[in-house]
Structure P
Amino acid sequence: MAALNQLHQRLKQQLEDKKAEVAELRGKLTQLWDRLPEEYRHRENFLSTHGDHSSATLKAFKDEVKRCEVLKRQNIKRFVEKIREELKHWFD
C-alpha cells in the first residue's frame, strides 16, 4: 500500500510540474504572439487544441515557442520597435 501511495504522490507531483510548465510557456507565448505579426485565429486554434496538461500539449507549447523565437529573430527590427512602443506607453 505504501508503494501505491508513493506512486500516487509522484504522479501528482509530475502533473503539478507539467501544469506549471504549461502555464509558464503559455505566458511566454502570449508575449511573443503580442509582439509578432501572428494571426488571432492561429492563437485561438492553438490554445483550443492544446487545453490539457498532457505530454503532447507540453511538447506542442515548446515547439510553438521555438517557432515564435525563430520568427522573432527574423523580424527583430519590428519586434524591438513593438517593445519600444510598449515602454513608451508605460513611461508616458
Structure Q
Amino acid sequence: MAKSIQNLDKGYQNEISYQQKMIKNLQHWQSFFSMIVGLSILLTYFFVHQNIWLFGAGLVLGTINILIVFIIGYAIYRGQQNVSVIVERYDELIKAK
C-alpha cells in the first residue's frame, strides 16, 4: 500500500514538472512567433511601395503568425488551468494521507 502511494506521489510530481516544462516550451515558441510578426511588419512597412510580392508576403506572414501567437497563448492558458487542477488533486491526495 505504501509503495503504491509513493508511486502515485511520484507520478503526480513528474506530471506537474512535465506540464510546467511544456508550458515554458510553449512560451518560447510564442516569443519566436511574436518575433516573426515583427519581421513581417518590417517587410510590410519597407516594401509597401517597392515590391508588391514582399509586401503581400509580409501581410500574409503577419496574419498567419498573429493567429499562431493567439493559438499558442490559448494553449498556455489551458495548460496552466490543467496544471492547477493537477496540483489541486495532488493536494487532496496529500491531505487524504
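Out of P, Q, choose the structure whose coordinates give Cα Rg over 2.2 N^0.38 Å equal to 1.44 when calculated.
The structure behind it is P.
Have a look at P, Q and say which one yields -34500 for helix-only ellipticity at 222 nm (-39500 (n - 2.57) for each DSSP H run of 4 or more, over all residues; to 500), as calculated.
Q
When FRET efficiency 1/(1 + (r/R0)^6) of positions 12 and 44 (r between Cβ atoms, R0 = 25 Å, to 0.05) is calculated for each of the structures P, Q, which structure yields the highest value?
P
Each reported figure results from applying straightforward, stated rules to the coordinates on display, with no laboratory input. Everything numeric in this text was worked out from a predicted model, so none of it was measured. Cβ atoms are built from the backbone, for glycine too; each structure is taken alone.
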